[in-house]
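Right after this note come the structures.
None of the figures in this text is laboratory data; all of them are computed from the coordinates on show. Here the structure is a predicted model, which is why all the values come from computation and not from measurement. Cβ atoms are built from the backbone, for glycine too; each structure is taken alone.
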Structure P
């Protein structure tokens, strides 16, 4: 059953300040609308529960990608295309660029936004595993100012986020670090335009011959992105050669302990579990060759 358009209302504030005031005054009344690539699918299916939408498309403060010596800030309305072709992101954060390149077709990439991909709260979203692996921070803006939280703790459950009444996602920030090794893998029914059955993002930062930071994260196998923190801790302090000698079985068990894959229309929990365990083991085994 399709949605009945006259039942819905959309407003387009002229300024971010006006939008934040509206959200503060009626925090449960409006649903922010960015690119609309997720929201409109639900709308067309007749399942959109929010009747009042607040468009963000006029706000220059939420657009663009800013690069400084120490970090890259990706604003909420930056599109997948913006991310995919940004030279600094391609060089230093290739997993995020790959995730963006595998999010739907070109039309979706031109319209869909990083903020919308995060704010939709789907465990199968493509960019969150990469953001979590890179230990990103997320900036949340309200009439009270800006609040920053670790990206890994932002999603608290299925479609649930650490987003206070009146807050919007302003963007995410990534620390620039030399010596990173990256590996991203999306497993779907086909090579393009498919929702992931399993998504994997793995990275380590090497300084002085030792791993100083690791990020190993799954998507689509738990209610939120699933970080293999035990494996990350095991890798830290090792050289790449030492890391590759970790027992494959132990890596598989560490992966298994942090995910809760389910059966759904796209795959079975058993398939997701086996693939996830193998992806983690292959990542560690091939660290010297990535």
Structure Q
């Protein structure tokens, strides 16, 4: 355990993992001060539990525990921070949504690649009887001068953006993409809807009239629209949201995120880059203690 600092425990603690020198480490960070309370070379809940006697009753002071959707950190939090509300990290939840959308795009691109591969296999069979035969594969050019394969490849970035952020060429590409692949348009709309729901503007404060009941109802309505679309990739994302709905909904009552843990991850990565790795691991730990705890 390179870092064990019980004095860095606080009301909000954030947990995340970091890959260093071939090992995955768990970092437990104070969500208010950014100081690391624990850094240990394991991500397993049972092994993490063995480090907790160092923190004694300070564990009971934790009221908010932010984490990603990994089951090991879910169990670790339930066992060790009994008074804390679990809050799923918004970044990780949204990343899963965007991954589902990209999976659908990749599915259609793989179909195009399969057609080309099968055409080439047919050519090889024919060439056995005609050695002068040349391979030709004609692909239809769309109105923006791209082939289907190019369209599906180059649409990757526009699917991460909101429509009002598209460039003129992306607007044209999206129009063609959605006309040819209506499932991608439906999936894009559902992810945009979820993104608009999962926003800081919906966090409940004394100044606004938001209620957790209304927020839950909005999520249920989104579930029904996803079910009606019946797109496997988005249904899989819906299932992930349903399984973690408690931790996701806690975001709207706390406004907490794992941003501080992600920030520390970036700082550690910067130290690794500056020193071209961590060949002297003990000195690396010393620097981390100085800078981050």
- Note: FRET efficiency 1/(1 + (r/R0)^6) of positions 114 and 282 (r between Cβ atoms, R0 = 30 Å, to 0.05) at 0.05, derived from one of structures P, Q, originates from structure Q
- Message: Once mean projected area of the Cα convex hull in nm², for residues 162-217 alone is calculated for all of P, Q, which comes out largest?
- Response: P
- Query: The value 15 for relative contact order in percent (Cα under 8 Å, 6 or more apart) was derived from one model only; which of P, Q is it?
  - Reply: P
- Which of P, Q leads on distance in nm of label points 7 Å out along Cα→Cβ at positions 98 and 130, largest value: Q
- Item | Test item: helix-only ellipticity at 222 nm (-39500 (n - 2.57) for each DSSP H run of 4 or more, over all residues; to 500) calculated as -8500, pick one of P, Q | P
- Can you tell which of P, Q yields 44, 27, 17 when semi-axes √(5λ) of the Cα gyration tensor in Å is derived from it? Q
- Label whose coordinates, when FRET efficiency 1/(1 + (r/R0)^6) of positions 34 and 138 (r between Cβ atoms, R0 = 41 Å, to 0.05) is calculated, return 0.10 (choices P, Q): Q
- Item | Structures P, Q, by mean count of other Cβ atoms within 10 Å over residues 146-153: label with the highest value | Q
